[in-house]
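Below: a set of structures, written as structure tokens.
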Structure I
Amino acid sequence: MLFTLSMVVLTPIAALGMLLDDRVLLDSPIWFKPFKFAVSFTLYSASLAWFTSLLEGRLHKIAWWFGTVFALAGVAEMAIIVGQVVRGKRSHFNFETPLDTALFGAMGVLAMVLFGTSFVIAVVLFRKKFDDAAKKWAIRLSLLISLVGMSVGFLMTQPHAGQSPAKGVVGSHSIGGPDGGAYMPLTGWSTVHGDLRIGHFVGMHAVQILPLLIFFAGRWANARLAWVLSGGYLGITLLVTWQALRGQALIKPDALTLIVAAAIAVATGLGVMWARQTKNDIKKEYALA
């Protein structure tokens, strides 16, 4: 929660930076990246803190320590991002100087720490006994999907045609073109190329969306609904990642993307209808069959 609060403080500072600092990096305000990261870390780390608070005894102690490591890695990650902004440099995929290369390498190690600590907390939550089955599976599955979203980040580090350390850049958010260019408001996602940040973001924030959906489902919430919504959410995460890998902008889907999106929507809708059935309804169907 201390890390969460630090990100809450950094968010308006980065927003003020966008207003007062007229520097532009890759066609967007230079403080836009720390702003987005601060908002994302605020949401994600607050969710981890809540999940940890649900644990007791030895499980809580394990999650607390790994959560602390997560927080420290997050602080280091944000320090590098903000430091590079102050220097007027890009933080990701930057091999321009030995210092830039070392900082990006350190961010790669920190990303592995963030992934690893989140994975351990997910494993611990699978050991906890919950009284509420819907809540249990919403939390467990949302963390697993968030790990899938985190994994998308590693795809960004792959070299693209014409890139090399000697040329100063290796890796890219965009597929089908260089980073930069026209982008969507608020998110900064490319409107002309595939953008891996979409799947990265959507997947990571399953930890907020899925528990909230189960909460708002109220009396209709059950384990089946949690599984159905999680399956639909995972499908969306994989779809937008696949769309990006084909060099396709989110707002310019082709027919194949739309067909798959429709299939996910229909399957999820049917699944929700199935999940809302009571045990008596299911027994009646089996009797009729």
Structure II
Amino acid sequence: MVKRWLPWLLKGSFSVGLIWFVFSKIDLASAWTQARTLDPAMLFLALALGLLQVWLGAVRWWLVLRALKATFTTTQTFIVYYIGVFFAIILPGAVGGDAVRMWTARRSGMSLAASINSVMLERAATVLALVLLVAATQPLLLSRTPNIPGSWVFPVLSVLGLIGILVLSVLDRLPSSLHHWRIVRGLIHLAGDTRRLFFHPAWGGATLIVAMLGHANLSFQVYALALGLGLDVSLIDCLVLVPPVILIMTLPISIAGWGLRETAMVVAFGYVGVEPHSALVLSVLFGLVSTVTALPGGVVWLLSDIRKQKQDELAAGN
């Protein structure tokens, strides 16, 4: 029981602590006044872009599955992916959503190796695309805010990300004396799948492109909300500031990125002159829109044959 709830308590406490810290530095009256100016049309546009984000994510995973020659239909891919998106907002960190996606894919008939490796490689491609995108757009950011600290971080992360992919691809060269270990056999399979995806430009290139489009779409989503709030930011500002925020949110140390996102957004948009209370409102709206567009995944889960199958097995066990 303690092991089950400890991640929730730690990550929940971290999220609450960060939110309290940010809110304590903000003029809440001004933030509320800012929130009330939101243009409903821009809010609906942001919600539409949120649904597009789910579709792009499903396409990204579908490309990985095709590269791995996994026997999974397009409909199954979308259903299982959307279920994972839903659980990512209610479980501690995005890792929880990925774990549910692996389990659900396995219950839907995918092999154990394919269900684990496809999700791991899709996540690796998504993070790599994000780091490469940030590094590519960094000159635009530096031209706007030349004094921003840590300009070396993302180029270094890009190199480390590419090295990481290469390391994954040669794990099957581990000494044969270790092959009797189950985890080593799993790493050997992962190495082969890594090459199938990243060493074939048609699959690896397409996956990275779709991943970058997804990150750009999140920037469009923030830009729509910023327009709705009447903030003085450009599309270029959002394209260069939002991806680093998303990268920070991928750290599995909070619940659904809450707290991390708010802190990062206030700092990032402060570099282009956005007042802290306005950046906070923008961040909270971004989080709420992401939550609302993820909720239908719960309905998909409730209506899915996977859940019904699980209920039948529990009933049979009783």
Structure III
Amino acid sequence: MPLHPDAAAFLKAMESIPQPPDATVQEFRDAAARLMKPADPLPIGKVEDTLIKGGSGQPLTLRIYTPEGPGPFPAIVWIRGGSFTRTTLEQMDPLRRIAAKMTGCIVVSVDQRLSPEAQYPAPLDDADAAAQWTFAHAREIGALPDCIGVAGESSGGNIAAALALRARDRGTPTFAFQLLFAPLTDASLSCPSVKTFEEGYVLTRRQLVWAYEQYAPGVPRTDPGISPLLAPDLGGMPPAVVVTIENDPVRDEGERYAERLREAGVAVRHARIDGMVHHFPGQQALMTFFGLLKDLLAEVRAK
């Protein structure tokens, strides 16, 4: 369908903002800081930070969002996106508050290290450490130990899916679900939508190549650790919610990932948001995502 007028206005406004590889990492981060301005915080039950040992034993901050009402609650270990290179806990704070309030889940927001300063597998190791801490301390934070999932948007979706694969292969932690919003799942960039939307939609093919080079230089692009879609077997993965965006170069790899999960016998709920672009999914996308999550949680908890 045609671009939504709001998405078209967003693309017009972004024309004057350089994107990688024409912008440096610092310029890319500064642009995010300007675009993702602080808002009045949405009231929820409780927000607190805790410091744990991340990958390689370095300090790692988790921000824990607890909804109102009596627990215990399902919990989501949420990995932030940003082309592996940008965004902060503060910039993602409004979305994490909305997630906790709309889903009734504890959201554990992970301040994983960014690339290129920390490269694969360091950010994945941080996400892993956050997940293992959440499982070990579930009752302390008011979470249900048998209803903890992993989530991520964009490059955070890449790390979340890779972590679900790692956990499956290792046998722990046992995620109850995975939530992927416009995820990057194929570092080989072999799906048709990468060509269809390679220019003109803010996220470009050149930027995707650049992002993977910041995150995982020298790693084969077919390695499942950075290309979960290309894992030989997706059997035994946790039930999934996958939301994709119509005018998005990574649309097809997200949809193919959902298809491969289904083919492997995994329960999947998928929706495509029409008329929107990767960086401007629109309010409908969030409502759809959280609605699918509620449906999935009802099914998971009924088992």
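Of structures I, II, III, the largest value of distance in nm of label points 7 Å out along Cα→Cβ at positions 36 and 68 belongs to II.
Work out which structure the value 1.7 belongs to, where distance in nm of label points 7 Å out along Cα→Cβ at positions 84 and 172 was derived from one of I, II, III. Walk me through the numbers on the way to the answer.
Numbers: I: 1.7; II: 2.2; III: 2.9.
Considering all the candidates, the number was obtained from I.
Taking 3.7 as the value of distance in nm of label points 7 Å out along Cα→Cβ at positions 228 and 252 derived from one of the structures shown (I, II, III), identify that structure. This figure was derived from I.
Consider the structures I, II, III: one of them gives -12000 for helix-only ellipticity at 222 nm (-39500 (n - 2.57) for each DSSP H run of 4 or more, over all residues; to 500) as calculated from the coordinates. Say which. Mind showing how you got there, number by number?
Values: I: -23500; II: -27000; III: -12000.
Considering all the candidates, the number was obtained from III.
Looking at FRET efficiency 1/(1 + (r/R0)^6) of positions 20 and 220 (r between Cβ atoms, R0 = 25 Å, to 0.05), point out which structure of I, II, III has the largest value. Write down the numbers at each step before the final one.
On the way: I: 0.00; II: 0.25; III: 0.70.
Checked I, II, III; max of FRET efficiency 1/(1 + (r/R0)^6) of positions 20 and 220 (r between Cβ atoms, R0 = 25 Å, to 0.05) sits with III.
Tell me which of I, II, III gives 21.1 when you compute mean count of other Cβ atoms within 10 Å over residues 60-67. That value comes from structure III.
Rule-based calculations on the coordinates, nothing more; no lab input. Computed from a prediction, not measured in an experiment: that's the story for all the values here. Cβ atoms are built from the backbone, for glycine too; each structure is taken alone.
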